[in-house]
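K.L.:
The structures considered in this document are given below.
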Structure I
Amino acid sequence: MNKKLSGKVFKFGDDIDTGQIIPGKYVIFTDPNELASHVFEEVFPQFKEEVKEGDIIVAGKNFGTGSSREHAPKAIKFSGVSAVIAKSFARIFYRNAINIGLFAITLPQADEIKQNDQLTIDLNEGKIINHSQGKTYEFQLPHQVMLDIFAAGGIIPFTKKELKID
């Protein structure tokens, strides 16, 4: 597994709810690519055209509040985003992100990071390097089992691997 993630920042504020991430009218879809085509459609319509593989979302507090559906983190992951950094996460969003293999990193200084900053997240060292501002932040390294879940692509592939089920 690549232990470094790099990309451009897409910045969001506080209390971004799952309905803003993926509007409720699209939760009828199960295809993750279809969900990704509607991510942030109502609050940042150009997001899906601007986001590139590996880019990073940075947000304020309580990111992912709202519904317990995993559609929101799935839409983010399949849009190409490699990680979400926030001051804090809604508990269920955070768990769903882990379950589908989307990195969710809590960083109290997230508000210092700006739109379009270029970041590298070093998962080995627990560091976020902001190349645009020349700053480095430390974060709590995920537990090894979380890294294993991410490496497998989510909780289901991880469990199948652990149970040796094809």
Structure II
Amino acid sequence: MTYTIENLQTKNFKPLDFFKSKTGDKHKINNLEEFLKQPNHQEMLLNGIHLANQMQKLRGLLNDIYKNKIGEEITIVINSAYRSPKINNLVGGSQKSQHMQLQACDFYSPELENIRLGDILRAVKEAKFEVDQMLVEETWIHFSCKLQNNRNMFGTYLYDAKLGKRVFKAI
């Protein structure tokens, strides 16, 4: 079966949401064109379809948990999903980054800005929502999922000035 980026469409996410990149725009790199040049982009699209569907389910779960508490619909804004190797290098991403396989996205929710990100992770974890990783990073959440063998890692991954590096702490 052949997949296209249109297969990433869900109720609340458009295919291009998974390819936008401020870093790419700044450096005049078309992330979608870079993606389509990858010899394994069909395999990555399968990952992306799964990611898009999981993000749609996650949005539904967050609405189930928080809509009545805050009185409005929860939206999710994707900051970064697919990263071409060029863009991943520019942002200092891991050489094994799941973003480069279209298995991860970084997001925030404007409606949840007054809720601690760690509390959001705990709520998702308590709901037994399957993830590979769901991590608090700065002011956004990193979410990744694989087609199989998900690790269900929930935690924070923040810079520790004393150690001079990012440190993981499980939730």
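Laboratory data are not the source of any read-out in this text; all were calculated from the coordinates shown. All values derive from a computational prediction rather than experimental measurement. Cβ atoms are built from the backbone, for glycine too; each structure is taken alone.
K.L.:
For structures I, II, which has the highest computed value of distance in nm of label points 7 Å out along Cα→Cβ at positions 41 and 73?
P.N.:
Structure II comes out on top.
K.L.:
Could I ask something else about it? One of I, II was used to compute distance in nm of label points 7 Å out along Cα→Cβ at positions 17 and 89, and the answer was 2.0. Which one was it?
P.N.:
Traced to structure I.
K.L.:
Could you tell me which structure in I, II was used to calculate mean count of other Cβ atoms within 10 Å over residues 9-16 as 15.0?
P.N.:
Details: I: 18.2; II: 15.0.
The structure behind it is II.
K.L.:
Also: Ranked on relative contact order in percent (Cα under 8 Å, 6 or more apart), which label among I, II comes first with the largest value? Write down the numbers at each step before the final one.
P.N.:
Numbers: I: 23; II: 18.
Max of relative contact order in percent (Cα under 8 Å, 6 or more apart): I.
K.L.:
If you rank structures I, II by distance in nm of label points 7 Å out along Cα→Cβ at positions 97 and 121, which sits at the top with the largest value?
P.N.:
Going through I, II one by one, distance in nm of label points 7 Å out along Cα→Cβ at positions 97 and 121 peaks for structure II.
K.L.:
Oh, and also: For helix-only ellipticity at 222 nm (-39500 (n - 2.57) for each DSSP H run of 4 or more, over all residues; to 500), the calculated result is -7000, so let me know which of I, II that is.
P.N.:
It must be structure I, since only it matches.
K.L.:
Separate question: Looking at mean count of other Cβ atoms within 10 Å over residues 33-40, point out which structure of I, II has the largest value.
P.N.:
I
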